[in-house]
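Please treat every number below as a calculation from the coordinates, not as lab data. Given the structure is predicted, the values throughout are model-derived calculations rather than measurements. Cβ atoms are built from the backbone, for glycine too; each structure is taken alone.
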Structure 1
Amino acid sequence: MQQLEQTLKTALSAAIQSVFGASVPADQLALQATRKDFAGQFTLVTFPFTKTLGKGPEQIGQALGEYLLAHEPRVAGFNVVKGFLNLEVADAEWLRVLEQLRQRPEGAPVATGGPRRVVVEYSSPNTNKPLHLGHLRNNFLGYSVAEILQATGAEVTKANLVNDRGIHICKSMLAYQYYGQGETPQSAGLKGDHLAGKYYVLFEKHYREQVRQLEAEGVAADVAKRQAPLMLEAQDMLRAWEAGDEAVVSLWKQMNGWVYEGFDATYQNIGVDFDKFYYESETYLLGKERVEEGLRKGVFFKKEDGSVWVDLKEEGLDEKLLLRADGTSVYITQDLGTAELKFEDFGYDLSVYVIADEQNYHMQVLRAVLQKLGKPYADAIHHLSYGMVDLPSGKMKSREGTVVDADELVREVVAAAQAATLEKGKTEGLSDEELTRLYHMLGLGALKYYLLKVDPKKRMLFNPEESVKLEGDTGPFIQYSHARISSILRKAAERGVTPDGSFSNLTDIEPTERELIQELARYETVVTEAARAQSPALVAQFAYDVARAYNRFFAEVPIIAEPDEQKRALRVALSAQTGRALKTSMGLLGIEVPERM
């Protein structure tokens, strides 16, 4: 498609020179997709050339269209609507485009001039609670962006920074000491991450009771929050951990070990993976060294209480705490260390942080601090900021135990996918094992597609019932389309018709065939733009557009029943290419597609 577009631009540049005697280089001409309600596939907006060419926009369009029709065999027709020249590409050219698509090696990278060494950091869970719906959007975004960047030929590392230390971890540990009574994941019948989350909620419950008691005794609310005994004990525990207290570290290792087993099970179930794990407990010390470096360089300063800060007012930000007065680190302390470790490990020219938009300010500060320190990788840091996920019931809160648990949500969408599939009666000939795998594939596909089809920057409302529908802009609709194509190809093979058959004698094609080829030809452009924008939503839209175009094609022309051998060969080849495009594009979203439904 890009090659065809460039050919048309070159032809238009020659037309302008020949008709108007003016020089407009091809790279200064912009073609866009023709609107669906007009004939044509490519549109040139002629308004910008009225001054240069000394003619009205419609005159320019008419003259250029007539020239191309006479001199460019790839152009079969044109129409002018006000200042828009719509070009109709010849059927023979669309057949050549299809042949080029068929010849392209499966999995071949899309050539772009983008970054070559990339680290994508995502998931980044806290070890005091299980993953929830918000984490799912984060994981699916990070995995998909990594796959898309890899499809452009970049060398991509998927990284996970585990927030395994800090006051929030100590809250779960302290609650376990008080209320756990030796409970384990096995004795409780809970995944380890769920068990830790249970005690995080318990801490908050008893902590709030203490705050209310202090307020009832006349203590000011802000003071009560700081002076509640449980909060003071949690802070003491954090200091003991940083000092290497044997009992505290032992409990920390035990509870974190439970959580990691739970996380691993969830990651495997939702189909995401990582090449490298970093742990805050191992990076915060390097971060402290960077803070000391900043003090030596005079770019950081100490306040009277001994806390370390950076002044970023000149950068349009504010003063930012880098180290507490008691010497304990904060989030950005370890972020300084992790950024350096990742650069040492992978020498990245792009480091993507998949973090919710609530941390926009934090990420601006991290970049600004690294710039002040003169780090060579500071400008390579990019924040993929995404909107939060809401439910019809409202915002989720971990500390109140009102989150939508990721494991439970996956179970629910798998069950809903099973119900929707059985309602359609599409499960003939599949074993129980195959059905179990199919329902999981459909449920997970529904969930991933629903969360990824929305532009990352937008806040979104998740509706589980809508996500699993087999019609409309959903993952299961695209998955079902792939299964339909697979069925057609199996039937074609039974009749001796293969996808690599020849249709070289054809000179004209049906409108739905032309539309489908045009959609398929957009793949490289879509992947290139999705990588640039770091937006899987563009790939999701492509997959949906292709599936929709195929279903129109399927409804309007016979495929295997077509009596003309060349047309039948074309339609089977077109089906195979569509199936390949759906599998590849959905794969970039981390979604599997079934062969049977």
Structure 2
Amino acid sequence: MTRVLDTAEGFVQDALAGFAAVHGDLVRRVDGGVVRADPLPDGHVAVVVGGGSGHYPAFAGVVGAGLAAGAVCGNVFTSPSAGQAYRVARGADAGGGVLFSYGNYAGDVLHFGAAQERLRAEGIDTRTLLVTDDIASAPADRIADRRGIAGDFVVFKVAGAAAERGDSLDEVEQLAIAANHRTRTLGVAFGGCTFPGADGPLFTVPEGMMSVGLGIHGEPGIRDVPMGSADEIAEILVSELLADVPEDRGDRVAVLVNGLGTVKYEELFVLYGQVAARLGHAGLTVVEPECGELVTSLDMAGVSVTLFWLTDELEELWRAAAYTPAYRKGRVERHSFPGGADGARAAASADPAPSGSEPIETASPASVARADRALVLLAAMRVTLHEHEDELGRIDAIAGDGDHGVGMRRGIDAALDAATAARDSGLSTVLRAAGEGWSEIAGGTSGALWGAALTSLAPALDRDDVSVAHVAAAARAALDTVVRLGRATVGDKTMVDALVPYVERLEAAAAAGLPLVDALAAAAADATAAARATSELRPALGRARPLAERSLGHPDAGATSLALVLTAVTQTAITQTSITQTSITQTSIAQTSIARTEGRTP
């Protein structure tokens, strides 16, 4: 449980400000994270790491000489936005290109991917290396589907050391690929972690049991086994890791015994002793092991063991010096910050400059009127998402990290604020602003998808004569966007399972010539029924996939939130239509009365 905080909403930014104030001689803040206080030499590769907060020392704690040039810091367990990743990368870039590296999670892939496209469009060569070390999250024949956990540190260390010695972007990327390919991790949890401000953990482990195959976002393991001694825990972890090794593994291995948050160092040392003994019995030589907290999960009670199978070059990079706030090894030459350490701390702790915004242009009165109607619908979405925040978090926590309700609430709040500020620019600008605001603040997979979906609606809806066909076309555009970015299909247990029947019913209603209010009501009902039916599905994508069995019998949080939003929008749209029709009728009656008074035929 997080006990020292002012507000749950401000926890990440408050922590980042304090971190930068303490380590101002090593890092400085930028909008979205931190970068090295002493800039990279011209032409060097900038290794930029990141993800959600709650994993310290990952990610801000490994920014410095011999490791990362910058870290992007999202909300707790939530991927940072594309804008954050872009701004940190721009702040770290030294002309040698950028290598993004982060764990293989859908939200991170979406947001960092969008940032990469933007950087490339500006002429900055940018690559990405996804960390896939967790052997519990997918079988060996689907290694690319595995998630990144404590092995993040291994890849960051190798890539950072290669960049520090002046390797080219091609070389740094290839060495990072090799490091990831030769890294395997497995962990065990004894208890779940608790979000800042929450009154209970994301999951619990049955009394006398431990959960094997944990994740680092509050996900429980994939199976529960009886609680064991250090000897028995080491046996489980080492035996399964040695059964899943890269080809040409060699006999030299780096070992990480990693604490997830509340397992103390003395306990980790006990476990390391058992792990090292088993590796020695297997004929392996351990090279410069690490034992401590490297990639945590707030206050999770858990440990993981990582094996990094070395080659001669990878061993050289593993042994290389580094100097960061949380990790120091060997001796490195550090550059002084202008103004000394006090000046560095002052610069680092100052609030980062906000991202710029484009001037808002005034639209036609008709488009502004459409924007006003959109604001009413966004306000209705806000009411329902606030009302169901806890429910959505509870559903998401069954096989995920429990942050869906919080993320949707943050997203709609940001979307409505941004849309309101853009109101005078008309509907298209309002929808684009809403989408960008949602993506920027919510982060995560849902943040990226909802942000892009909102932006995609404008071409079909910013018109005077909106019909069922136009609404159907807008919904189809949103669906195509979500599928293209998220790569989900019907049956994967995602929001797509509810969105597809919604779109299909609207298209059928348009073909049948049904009134708009009837079409919206029928489509929302279909989406709601489809969302409920996801309880019978096993997740095929995202963080819930490794815990598919736990998810059975429970609906998908993303499909549920979509159905709730579509229902709220439908009810509000019907009310708006009724008011409009009443106004038109009253106007018609008044005009007829005037005409008769004047002796004219109405």
Structure 3
Amino acid sequence: MHKKRSTVLYILELVFIVLSAFLVGYLLNYSQTGSFQTTNGILFKTNVVPYLITALILTLLYLGVYGLFNRFFYATAVFYIFFAIYVVANKLKVIYRSEPVLPSDLSFLSNAKAMLSMISGKIILLVVVVILLVVTACVILEKIFSKELLRFNIVTRVILVGLAIFSIAGFYNVNKEGSVINKVMTKAGYSNFTPNISMTATTNGPLLTFLGNMHIDIMDQPSGYSKTTMDNLVTKYRNVADNINEDRPNDNLSKQTLIFVLSESFADPSREPNIKISQEAAPKIMNIKQENTSGLMLSSGYGGGTANMEYMTFTGLAYNQFSKSLQSPYTQLVTKQDKPVNIVNSFNKSAAIHPYHGNFYDRQAVYPKFGFQTFRNIDTTGDLALKYTDTIGNNPYVSDEASYKNTLWQVNQTKGGQFISLVTMQNHMPYNVMYDDNQFTVTNGKAAEIPLQVGNYAKSINFTDNSTQEFLDKLDTINKPITVVWYGDHLPGLYAKNSMQKYNVVQHETDYFVYSNKYAIDHGYGTKKLTDSTEVTDPNGFIPLALKQMQQQVTPYYALLTKVQEEIPAMAKNSVGKNENLYVNDKGKQVSTKDLTKSQKRLLHDYKLVQYDLTVGKSYSKSAINKK
């Protein structure tokens, strides 16, 4: 009788494990779609097999944890707690950035405290309470039923753990065409060749998408790639550079000061559909844009992706031309490179300033790779400590005013030129109540999940508006040539109710301007307002725009970037639709690659060849392409 009872319990345990796997698989998919109807349609109609595979993997993982602990309720606690956190994290990332959790996000675990500060306290409290309840319940249940539940011998435990590891490791080459796992998964309905990572996660599920992105292919090799081809391209663009340089009087870039200012989450809310605010949030910046070189920047991110925009501005390389599995060039590419070609190397002196933790996106490792001589952040001390760290109201982040003061201090550290990168933090999420006496109210908040947060955001960028004008005014009093490239990296993740399918372009457009101080303009080192090919650009177009603004001669590489910026529509990695790349012309309209002329396609192919060569290729051109 006892044996029969034990057998029933063992069967119930296994049934519970399998049902748990299906439940967690369902919740993961729901965290991606945000709709029970959509989730049901995907899992039970159009993508049944990927759901079954997900459930199988989750079952093996559950059994692997069971084998590891050899205690059913302990394994249950670990399984449910881990995937509860996964579900919540995936849901939050979809809300704020419209993409799933990916392996590249694991780098943020090194700064978990800072990450938690960006999440609502209520959510954190709820998760902690649930974890405590689950752990308590499982410990009590294990003590009560421990002797009657299934236990494994050492051989079985090793097998179960091994199967769990294999269920994950087996996906290493899932996106490599011709591999066994690729053939099996393709027949099962898995696909990683959809235009964007969010669509991939919606159809395959977040777990399979995560596993499918463990192995990174940096970039596919363009056709015709060889040493001869690259030598010819260097010669070709040296000739282009010679033509450009005939009209550029300055060949002393390192004697000028160039400042890149990434203004966190800045994008004029008045352009956002279905949002109206009681008054203009950034009138001074809009006026600066009218009087100086300016336009809209096409971002490859929404609600996040700051470091990816940084990467493009420093290197001039296009994020959308990399493989879809490359989600973070900083952490997945630059950390493995040796002296990558970038704008920092064109200066004898350079400094980076970011008033937040230095290990986000591995900046503390990436910046030295780029050639930055100093990097000041809130973790640095002594001579490298930030000089100003003031905040405003209840906003926990260093204010833009303080960030600009740090930049001005850096400008004055040398009589000559230098390159300075400032990445601000003031307008970073979350947008809870941060300031007293907020004069900004939302009169139409149909696009927003929480309209009040849009008002808080408007107040915050109004502070940016004032401090930016003051910053430029102070630069005008300095007697040396200074040019500023100022841009918002992406929209804030506040407009979740707007359809990304319908508003794809506008929700990826931020503001930018290029400003030369009074001394630069008066002494032939700057331009007031360029108007050719400035309406819509991309982050990889900022180097050639800055050099044109500074009337600075170019290398073959920068000649190529100049041609790309002037002749090819602004480009970004697409987030919706059937095209992998988002191309937007100077009228703000989306175009496809088939709309490009033969000349544009040839130029784009040259660009891809150079990008491949400088990142994962043989570096045939590296020693010559960025030298005059």
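Quick notes
- Of structures 1, 2, 3, the largest value of distance in nm of label points 7 Å out along Cα→Cβ at positions 259 and 555 belongs to 1.
- Computed 1.3 for distance in nm of label points 7 Å out along Cα→Cβ at positions 187 and 267 - originating structure among 1, 2, 3: 2
- Value 98, 63, 48, calculated as Cα extents along the principal axes in Å, assigned to which of 1, 2, 3: 3
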